[in-house]
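Engineer: Multiple structures follow.
Each value in this text was obtained by applying a stated rule to the coordinates, not by laboratory testing. The structure presented is a predicted model; accordingly, all values stated were derived computationally and were not measured. Cβ atoms are built from the backbone, for glycine too; each structure is taken alone.
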Structure I
Amino acid sequence: MPVHTPAAYPAARLRRLRRNAALRDLVSETQLTAADLIWPVFIREGQGVEEAIPSMPGVSRLSLDVMLKKAAEAHEAGVGAICLFPYTDQALRTEDCAEAWNPENLTNRAIRMLKAELPSMAVMTDIALDPYNANGHDGFVVGEEIVNDPTVEALVKMALAQCEAGADILGPSDMMDGRIGAIRTATEKAGYQHVAILSYAAKFASAFYGPFRDAVGASGRLVGDKKTYQINPGNRMEALRCVARDLDEGADMVMVKPGMPYLDICRAVKDEFSVPTFAYQVSGEYAMLAGAMERGWLGEAVMLESLLAFKRAGCDGVLTYFAPAAAKALKA
């Protein structure tokens, strides 16, 4: 859209509309609200457990009772959706990843608890094998290869178990080819036509994921890297092809991950496809900001400014570990 050239000074004084808060709010082009936020939460077994994650200041692994209490507080502050990531018992991490589709696994129990106690809060899940995999990868490993099609079959079983538990949004984060179409076909056939898919459509092989892998206990298990299935950070057009493919296969919404280093991709996705577009402010992004805030190097205002940047770049919403704090700050 062309930008209008203003009249010459002094007829045009752009500072006129910045003079006070009322005028600034009146002409604000981008708004951030608590309803734009999805809160990623790390869950674990136990009772009354709040286990700090050293590489993510202010973030903890939560037992389900604590998770429910904090989810209720976040929802009261205006956060409309929560996304679950399990810290799976080491004994349950196997090469066949069977715990991923166990109806009684940690995630599925958490879904049922949330939908029973907080029915108006949307519950999003993660679909990938890494929390259950003995070698930390998102897919099955055969030799040195992460195999695509057998992984997709497993992801479908995982998705159906989450649908049965009551999930509102499925979040396939694995980046296997064809998984959106397979999951969409299976959920339609099984009667879960109402369940939405928010695809991690443009997920890059980023160095910003390290603290997340600490949080889910995958860091020490990962053999090699994930570059054969996640996108090269330099590839913009490939990311757009991945988004187009996932939309064609039945994704309702798409995600760019990571977030702030990829705002150009967020804008390109929104401009190209005009679909609900999300970004994930990933663990490394969060750790940098939260760590600097904790030390007094940056103020709390950077939290809201960073989230506003996603909205300005075209995102409809953001997955962020700041969600509860940001919602409370926006309400103040």
Structure II
Amino acid sequence: MTDRPIIAPFPATRMRRLRRTPALRALVAESTLSPANLIWPVFVTEVAGAEGEIPSMPGVERLTLDGAKRAAETAMRLRIPAICIFPHSDPDLKTEDCERAWDPENIGNRAIRAIKEVAPDLAVMTDIALDPYNINGHDGFVHDGVIVNDETVGALVRMALAQAEAGADILGPSDMMDGRIGAIRDALEDHGFSDVAILSYAAKYASAFYGPFRDAVGASGRLVGDKKTYQINPANRDEALRCVARDLSEGADMVMVKPGMPYLDMCRMVRDRFAVPTFAYQVSGEYAMLEGAIRNGWLSRDVVLESLLAFRRAGCDGVLTYFAPWAAEVLAQQG
């Protein structure tokens, strides 16, 4: 058997035959997109007056707890299966010891419980990293200018347990510390949370596309230095694959590539190499570029669905995207 497709010469083969009508194009579509492939990231704030649109992410808002409940109800109506919570915490309460990261009453954990009250069947995903609560803006503890690994892992475990206790269905360690997946998985098993899933940010790159997100969570002005000692060099492919293999071996149920569109090659390689549930994050900078161009009339809004379909074509089971509610509405209308 040959791997090469058998194609008769023209005119016996006319590739345009199967493009002639919408019905024919739908019949032979190789990749599909539905609301079931979407995870909706939302920002929840505890800071009075901080709710509302984020200037660097037009159309995306920081929400109050009541706003998060309404978003959850919207997700259920649109058949979006999961919502991912990112906390915007009080800047005056950020510390070097990041103690609020595992406080049961921090804004992230309160949001989990609030969403579960109104949408118990909606999957709630969380973010595990110290940056929302860290006065230095880093995902880990900083000692003498160095982001320390092992001490950070202990804190991330405490954070994971607090989120599981609050009712999270999926934990998303985004910190890129070595060994954190195994430590979190062991702790979940030991504390009776064996059913809580881990979607690891296994291939998270040190990207310039994260700027608007840091505005959204209030970390931009706090960050001292950069994150290149723990996030992956954008030049590296094999290192990212080793990180994915490590996280799977430590107990990750699903893995993520982040950012998304500039790293579609990695999405395809991860899916082909490991054959596990694979996700990508269409990050804030990607959103801002597309939405900005759309609002300026430079691109049609059709580019959103095209961009999301690209993730599916690259092998992703789903994508975290700020376009989720709009995309789900359009897909529902298309039937």
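Engineer: To which of I, II does the computed value 3.7 (distance in nm of label points 7 Å out along Cα→Cβ at positions 196 and 268) belong?
Structural biologist: Structure of origin is II.
Engineer: If you don't mind, there's one more thing I want to ask. So if we calculate distance in nm of label points 7 Å out along Cα→Cβ at positions 156 and 292 for every structure here (I, II), which label has the highest result?
Structural biologist: Greatest value across I, II: structure I.
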